[in-house]
Structure 1
């Protein structure tokens with residue numbers, strides 16, 4: 001079935017590729033029954049031109065990727081991803097066509113040593129931190145992968161254990177613990193090593209290294225190299241009355257360490273890599289976080305986090 005070789009060998013030669021395609025805003029608007037949403041494509045809408053241009057860029061990117069794969073003798077299967085929906089990967093490699101959301105959604109279904117390449121389909125409107133290339137550079141990037149000059153790297157993912165049961169979703173970007181209502185207070189007990197502290201804030205972010213340049217860094221968290229095994233954590237808008245301690249507000253721990261969070265909220269929730277996947281986290285529930293989830297093999301620039309600032313390794 002496969003012609004795959006090690007990423008550290010002469011090259012990586014997939015026989016079959018699964019292409020994950022995002023739904024564009026234009027497609028979403030056209031399929032919606034919401035009249036306010038449909039107004040985005042009205043002739044007088046200031047957003048119409050941007051939405052149509054982004055959709056066209058996306059379609060051209062998909063067509064180009066499929067054509068290049070076909071020219072190289074690689075069989076491809078294309079599926080449109082639904083946010084939060086899982087799928088089975090039977091191919092040798094996965095290519096995502098979209099932005100970071102598409103890449104993250106796809107990552108949850110990728111197990112084993114199957115590598116993934118992100119292609120940003122519309123750079124003018126879509127952020128592609130996890131995307132190594134776009135339409136203009138895809139052919140050169142693919143040839144580099146086939147020749148062995150472009151390698152994949154294992155990205156650390158977090159395992160979540162909720163009340164003794166392992167959740168089925170490995171975390172690539174971050175797990176966010178918070179009250180279900182954004183205006184509600186997030187309350188929990190946090191244990192790292194031998195230190196336990198009660199916290200009140202607007203949320204707790206726990207991120208593997210790959211996700212530290214996003215929500216974590218925006219909340220004042222530590223930036224790590226994307227290939228690091230360390231785990232970062234950051235408290236969002238902590239409540240700090242006079243005389244309160246500043247322990248466990250933000251920092252990072254070694255990859256083999258464990259983070260334990262006990263909910264003190266009646267209506268708490270755990271969000272994984274965004275808003276699409278969540279679990280209830282009621283009072284007394286216990287969440288354990290470690291780095292024992294299978295890593296994700298991704299074609300990325302191992303130095304990409306340096307553009308966001310100085311890393312802590």
Structure 2
């Protein structure tokens with residue numbers, strides 16, 4: 001498995017593929033500040049083993065994709081801007097929006113010669129997936145939105161401890177070890193309380209992420225992009241592909257109320273809540289998550305009896 005690069009407009013996206021290129025495509029979109037390797041390699045391999053061509057990639061401003069150095073994030077001071085955002089006020093001076101990030105994903109499919117894919121997004125990636133499915137319906141075979149929200153006004157806010165853990169960066173001049181330790185603590189604060197990863201494994205993963213690319217400035221621009229896009233319910237109302245909303249009951253960063261709001265807004269969407277799951281994808285739940293994904297993928301396929309009937313009529 002070797003990372004490749006796709007030129008999409010002025011952006012270069014780093015991506016990797018798993019499985020047979022002839023199989024149906026699955027595009028995995030990760031969340032804010034999260035590199036594509038947050039979709040763990042073993043998870044991607046297991047999903048590809050179900051008969052899919054799995055693609056993961058770094059969003060703009062993250063990982064090994066283009067970083068918009070020197071570009072102002074926009075949005076103003078964090079706390080007052082967040083308050084406006086939660087009340088439904090869209091921020092207008094951001095560097096880019098989730099619409100631009102969804103267009104990046106569509107451009108990656110163009111680069112790969114893929115007409116249509118199953119779109120799967122986690123956290124902010126789930127927001128991008130909602131926008132993608134609305135803006136590019138002909139490219140969306142199905143859409144699955146994991147641990148996300150549609151940011152409609154007056155939803156219950158994130159848990160303060162979880163939000164501050166995510167938004168408070170290590171101090172300027174922090175060492176590699178201090179930054180890795182902070183990442184481990186953030187993961188434990190927002191993650192699944194029932195499925196704690198060992199401290200040693202958490203450290204190894206955090207070290208991998210740091211050594212691959214540590215770029216907190218991109219986080220700020222991506223956060224501004226969320227606020228600059230605003231309420232996603234109008235996008236949700238336009239989605240016509242089979243949709244699954246998958247969420248952890250123990251997620252205090254993106255509360256289950258956000259998942260319910262998405263499921264209400266997308267026509268025909270299905271909602272699945274998983275006990276003990278927080279704001280992560282713990283390895284003990286991979287089997288259940290992959291089963292839910294492939295179940296939703298199958299909704300885009302012709303029913304078996306219809307296929308057999310058509311074959312008999314030929």
Structure 3
């Protein structure tokens with residue numbers, strides 16, 4: 001897989017997982033099945049509109065394109081600029097969370113990213129860091145540092161930060177071709193020491209992976225409104241359907257929890273693993289702003305290749 005194809009795969013993956021879950025966010029399962037049938041929603045609408053999850057992932061990608069080869073402070077200066085720009089733009093109409101909105105206001109007032117985040121465990125930090133896992137695939141220390149910084153700018157909570165680093169690391173694992181059955185162990189080795197709550201939630205995956213009832217398996221892990229649950233639910237879906245992108249994101253979003261966020265994280269992992277050919281081509285064709293998303297992926301790939309070479 002070329003660097004360009006790797007970049008497109010995780011970006012298409014996250015955006016389409018987000019777009020699949022976006023129409024049913026906040027809905028109860030009985031409402032979802034009433035509207036879409038017993039299997040729930042199975043494909044994104046046309047056009048496939050994405051939420052703030054993809055929008056803020058774009059913010060992170062632009063920051064890496066601009067400053068990814070420099071230190072964390074430089075990356076965060078760029079992130080702050082792009083994040084404030086997004087928050088104040090007309091495009092910011094896709095229901096961002098309160099914590100994210102408040103952090104944008106705080107950053108706009110000139111407060112440092114080290115102090116702008118609230119002590120909250122929401123998933124708004126974890127949904128945007130897939131580009132970090134891609135860009136720093138071969139520089140894991142940088143991955144951890146930058147993902148933690150990008151996370152704490154809005155969610156300065158140890159559990160949320162650990163889960164945010166974990167979400168980025170999942171993309172690295174998928175790109176590395178790591179065996180999906182080893183995802184939990186590899187994540188625990190990489191970030192397990194950061195936070196006990198996140199580690200304990202990851203361990204729940206081992207309890208439910210063999211369950212035939214996937215709906216209850218996901219529910220056992222959590223609802224996804226908090227970062228550690230959203231990431232663990234996504235890892236479960238990626239392990240349960242490692243080579244079937246559609247099945248993985250369908251399982252991720254058909255929940256009473258935070259459908260688009262779990263779909264976004266799951267989509268980034270499985271998309272990175274299966275590549276662009278493994279994502280339904282008709283889904284890609286209906287993705288909102290496809291030309292711009294593709295251009296973003298290609299620019300990110302070019303920057304990664306320039307900084308780290310093609311590996």
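Where a number appears in this text, it was derived from the coordinates with a stated rule and is not lab data. Being a predicted model, the structure only gives us computed values, none of them experimental. Cβ atoms are built from the backbone, for glycine too; each structure is taken alone.
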Next on the checklist: I have 20 for relative contact order in percent (Cα under 8 Å, 6 or more apart), calculated from one of the structures 1, 2, 3. Which structure is it?
Outcome noted: 2
Checklist entry - Can you say which of 1, 2, 3 returns 17.4 when Kirkwood radius over Cα pairs in Å, for residues 90-257 alone is computed? => result 2
Next on the checklist: Comparing mean count of other Cβ atoms within 10 Å over residues 114-121 across 1, 2, 3, which structure shows the greatest value?
Outcome noted: 1
Next on the checklist: Of the structures labelled 1, 2, 3, one was used to calculate helix-only ellipticity at 222 nm (-39500 (n - 2.57) for each DSSP H run of 4 or more, over all residues; to 500), giving -12500. Name it.
Outcome noted: 2
Item to check | Per distance in nm of label points 7 Å out along Cα→Cβ at positions 58 and 154, the highest-valued of structures 1, 2, 3 | outcome: 2
Item to check | With percent of Cα pairs over 33 Å apart derived as 14, matching label from 1, 2, 3 | outcome: 3
